[in-house]
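Values in this text are rule-based calculations from the coordinates and carry no lab data. What you are looking at is a predicted structure, and each value in this text was computed from that prediction instead of being measured. Cβ atoms are built from the backbone, for glycine too; each structure is taken alone.
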Structure 1
């Protein structure tokens, strides 16, 4: 009997999951509401660049497609902080040689679609939105936008990998009794700018760092693209002081960047044109449960959409593939059992990655320029080097390991409590690298 699977959504997670299913012998059909982005000209700066880290690479390696992504991934070994005077300070992300990788969402999505077709043998149907789902029967109702026809398709298993505003979730899951759902928009929005390369094609900033201009309640970031440009994103409140609502005219925008990000302003004569090229967008965290019903499961943003401040949205979605794949092996493709364990074990990690993402926004926006915070990180780094089995910094747990997000978040909260007590010492700036401080941390860790 031929095994059939339907995936709704040809984005990053849907395309990768098609490769996994093909490896298990499934005939895969993907329905995508958008047109084929590979036929449009993909330019950087259409959406926030992605930061591919350990969990994402692991999921790609599992099905042997990591080598195809490596050429479009630019390693970033740390944060480069830009202060008001234009001074730059580098903060490494992890140990020597550890990096996260900047990839253009458009380029990666195009590549993942190629991989789904080539390695997964998947058929992708574009301009085919999902308009209804029969969860227990594994039936999807699809509209062909080109002809207006609505038709049904059925499979052994159906996966909703169709993003934060998932049609599978909306048309199927959200009609269920006792389905929990929340949508929480944060107070801040974002606007993108595309900083072009120099005339000779070279980069205007160090390409191997994630650049941050932290300014307290708001910030600007920049990640490199492989054509010499940078995708830059301004995160800021919609309303109030220092907000998007105050930037009404080109003169307002010009003055704001000149006063607030002077070094960036100097290298970007086309700033105003780029400002108009990209819309002001909002950011939401979406939580829901259950993630499965009948023959249908949600994956990626459809299950646990988050804000981009830990760079873990895509990595968490790719890790869903790893987890589901391991459960397929464990339970010999007994889907009711797989789905039950998938949602029960993965839901706490979906919640944790959302908590981590909000937490890291405050770190990037407020704390990375704070002297006491930087001293705290130095103390943590020193202790971690001395006792690697007792202390892995939270950022390293999330970014450079496969420790469960929920376990990392719990450990991070405990570490914060310990460091609060350590930093309370009035003489901490003088004795931070002493044996006494080291022993005090050791005592608190072992308590």
Structure 2
């Protein structure tokens, strides 16, 4: 019998999820010169790239250029893409076990962490993840509606996603036109009546989870002033002590916030208020069950036994009139049917990328995970590369020791036949590239980077027209 990983019997690997983590796993495996590996990557959307397409802010085109790296990975011999194929609907985990020696789950973190305060489920209170997916043209969120007729909005959280949401709410129509924001979002935001956006964080300026470039960008918007209360820009004694050992990034964040606090307002159409050391404790609604105010409590920082600084309330409250609220306190992974899941952490139960059985805490043969669904929603796009390498290295070690699945149909042809039977409207990578070209052509015709297809049926129709 031929050795798995040879010309006569390639190592067959399924990767579920076509975001950065999945591509980085594929890259590391396909670079193995002493192994012959065939990778089939699946995504429930016709389009690859995960959060790079559907999560990165549309005014951050430079970040999205990482897709050129993914294009090069997809061009390697042994790689295939099966888009518009959903695990749990079109195929099952057992189907994958029948066709592959190894399976990698890299499905990301598709939902948000819940904020358990009174009124959080009122109308016009939303997860930031929904808004981000909507303005990026994700088909699942294409038809969502957000009440942009309000004059005041609040974003709960001070991470990069919160900054993205606040910035998009404050951008002028002219600025948004130059991006690849979805057409429906461009139209709605161009008619927005929002004048004031409050971004509220429970900790201080030194603990903000945003990065300096994201923060600096807020002060460069065409038609929005940044407002910071001088009292909230000043560091408390505990934060000042921590700053003695802070890295340059933290120092720069504090510098920028304090600069904002000294700025004069210039009379721009919109104002972005950065608030620190306040926590929302309740949303109240009007007669239509829509948000009309947010109750905030003031915090102060204390040092834990571990030396970290945490907020605690001091029973000082204020009411903030707001008509639209987005909570941005973190992403959370979604369980996959048939795959062990740690409910407390919101990730696939794993150890260094090896999926573990919940009962025995032993590795599940031939199954792995990478990215946010492996470690939780942390880091930037590049963080997925070492994460993926760890998983891929363990896959190679397990292959060397013979710990792989024994599929009954371990060949590329049988898998393609199987997928074509289950989901004849699947997208190959070539299909995606034609769709990509068409989006760019539509955008170039009116001076925009691209016009996105935002409905799956429209993507399928476009593909069929070009076949």
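Which structure, out of 1, 2, was relative contact order in percent (Cα under 8 Å, 6 or more apart) calculated from, if the result is 18? Numbers along the way, then the final one.
Working: 1: 18; 2: 21.
Traced to structure 1.
FRET efficiency 1/(1 + (r/R0)^6) of positions 123 and 219 (r between Cβ atoms, R0 = 41 Å, to 0.05) computed as 0.45: which structure among 1, 2? Present the calculation step by step, with values, prior to reporting the outcome.
On the way: 1: 0.45; 2: 0.80.
Of the options listed, only 1 reproduces it.
When distance in nm of label points 7 Å out along Cα→Cβ at positions 67 and 419 is compared over structures 1, 2, which one is greatest? Before the final figure, lay out the partial values.
Working: 1: 4.0; 2: 1.9.
Checked 1, 2; max of distance in nm of label points 7 Å out along Cα→Cβ at positions 67 and 419 sits with 1.
Given a computed value of 3.7 for distance in nm of label points 7 Å out along Cα→Cβ at positions 107 and 259, which structure among 1, 2 does it belong to?
1
When you work out Cα Rg over 2.2 N^0.38 Å, for residues 59-242 alone for each of the structures 1, 2, which one comes out largest?
On the way: 1: 1.35; 2: 1.28.
When Cα Rg over 2.2 N^0.38 Å, for residues 59-242 alone is computed for each of 1, 2, structure 1 gives the biggest number.
Can you spot which of 1, 2 the value -9500 was calculated from, given it is helix-only ellipticity at 222 nm (-39500 (n - 2.57) for each DSSP H run of 4 or more, over all residues; to 500)?
Values: 1: -12000; 2: -9500.
The read-out was computed on structure 2.
Of the structures labelled 1, 2, which one yields 1.8 when distance in nm of label points 7 Å out along Cα→Cβ at positions 131 and 179 is computed from its coordinates? List each step's numbers first, then the result.
Working: 1: 1.8; 2: 1.2.
It must be structure 1, since only it matches.
Ranked on distance in nm of label points 7 Å out along Cα→Cβ at positions 347 and 387, which label among 1, 2 comes first with the largest value? Before the final figure, lay out each step's value.
Details: 1: 3.6; 2: 0.8.
If we compare distance in nm of label points 7 Å out along Cα→Cβ at positions 347 and 387 over 1, 2, the biggest value is for 1.
Suppose you compute distance in nm of label points 7 Å out along Cα→Cβ at positions 251 and 411 for every structure in 1, 2: which one lands on 6.4? Mind dumping the intermediate values first?
On the way: 1: 5.5; 2: 6.4.
It must be structure 2, since only it matches.
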